Structure 1
Amino acid sequence: MLEKEVFKRKTVLLDRLEKFGFIRENGNFVYERKIYEGMIAKVKISPLGEVTGEVYDEDFKEPYVNYRVESATGAFVVGVRNAYLALLNEIAAAVTETKLYMGGQTNRINSFICEKYGVKPEFMWKKFPHFGVYRNDATKKWFAIIMDIGRGKVFPGEQGEIEVMNLKLDDNAEEYLKQGAAHPSYHMNHKSWVTVVFDDGVPDETIKEMIEISFQNSFKKK
């Protein structure tokens, strides 16, 4: 979904919408603009900051959907798609602020780690620009890493994208796996590390318990 992709690491600031040109309509904020030959874009933002939109024919008022089909080609459909994306990016630049991560729970846990342990995430890889590594400042060892990965890497066969955190629980790993609070680790040693999925399915307090265990384990010598 084009809107989700543009706004996935953005927080909409509702007090900026009317200045941009949005008007209130049935409890939402709505903005319309001609974006291409005979095509009008209508972008809607809910009071919760959820962004949706459509493009329709200026003369016939009929919805136009081909621009959402990735495989659709041709000068017209590509022109409409690019014009609509340009509008979304213009809106995002004017009425949002950037979030470090996509999910609300992910950003809450990041704030907790930064405040409690006095560290900030390190973004170490150009190929994975949103992978944040948290390092024990005393030992320089990792105790957590937040990643955005395909759902299928944790839930085989499922589509989409999720944010996860890997934590080093060592002897406590089996306990949290049995509870269902964690999954076998993605891309790290299954005996020591686990993966926690950020979807509000596991309470913040349980995740904080696991983070503390992982942090204490980062003091251990090999």
Structure 2
Amino acid sequence: MNQVNYQKELEKILGRLVGAQDKTAPTLFLHSCCAPCSSYVLEYLRTYFRITVFYFNPNISLTEEYQKRVAEQKRLITAYNEESGKTGAGYAIAVVEGDYQPERFFRMAKGLEECPEGGERCFRCFDLRLRETAKQGAEGGFDYFATTLTISPLKNASKINEIGQALSGEYGIAWLPSDFKKKDGYKRSIELSAQYGLYRQDYCGCAYSREKRARLGLSQ
């Protein structure tokens, strides 16, 4: 079975959007896991879409960590919009902060506490976050929904796209396929993080990932 090249699938869609300007530009409800991962994605897509970033990450266990990450997300978007206003590069980016409900993550993870990183617990976490994105995106009348999660070399892009496509059919909103780490996307996100002085966390945010980092002696 041939593996889908999601970057090429994205490029096909973007190719059809070339020339779409102003009011004809489609809208994108973009789930963001964090500012560093969104940096390249926003730079890449803001000339094609009118983007609203949806910051919904109940997997982040510590309140102070959540607040730090969401503040960085909003700071980056403000900086991008200021630059766009001066240069005219890309459309203005909006942001919506979802409810911070870590209890939803823990309910979802019940019975999966011992799953290894990158396994079933992570897949269900992807579904939790993308489901809320699809739901709110559909209710808001957006043309597409997507996520920044595929930029990470540690995330299963095929699984994320599989989940997104299934939710697209369930909620009636088009899924924007992606594998943002391709074409040096991850490398570019590191460069942009340095350029804007973004806080780059060393774990996904959940208690289980944080515990693993602590066991390895890598926690901040």
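Taking Cα Rg over 2.2 N^0.38 Å as the criterion, which structure among 1, 2 has the greatest value? Of structures 1, 2, the maximum of Cα Rg over 2.2 N^0.38 Å occurs in 1.
Using the calculated result -16500 for helix-only ellipticity at 222 nm (-39500 (n - 2.57) for each DSSP H run of 4 or more, over all residues; to 500), pick out the matching structure from 1, 2.
The structure behind it is 2.
Given a computed value of 28 for relative contact order in percent (Cα under 8 Å, 6 or more apart), which structure among 1, 2 does it belong to? Among 1, 2, the structure yielding 28 for relative contact order in percent (Cα under 8 Å, 6 or more apart) is 2.
Can you spot which of 1, 2 the value 3.1 was calculated from, given it is distance in nm of label points 7 Å out along Cα→Cβ at positions 45 and 69? Checking each candidate, the match is 1.
Only the coordinates and a few stated rules stand behind these numbers; no lab work does. Bear in mind that the values here come from a model prediction, so they are computed numbers and not experimental data. Cβ atoms are built from the backbone, for glycine too; each structure is taken alone.
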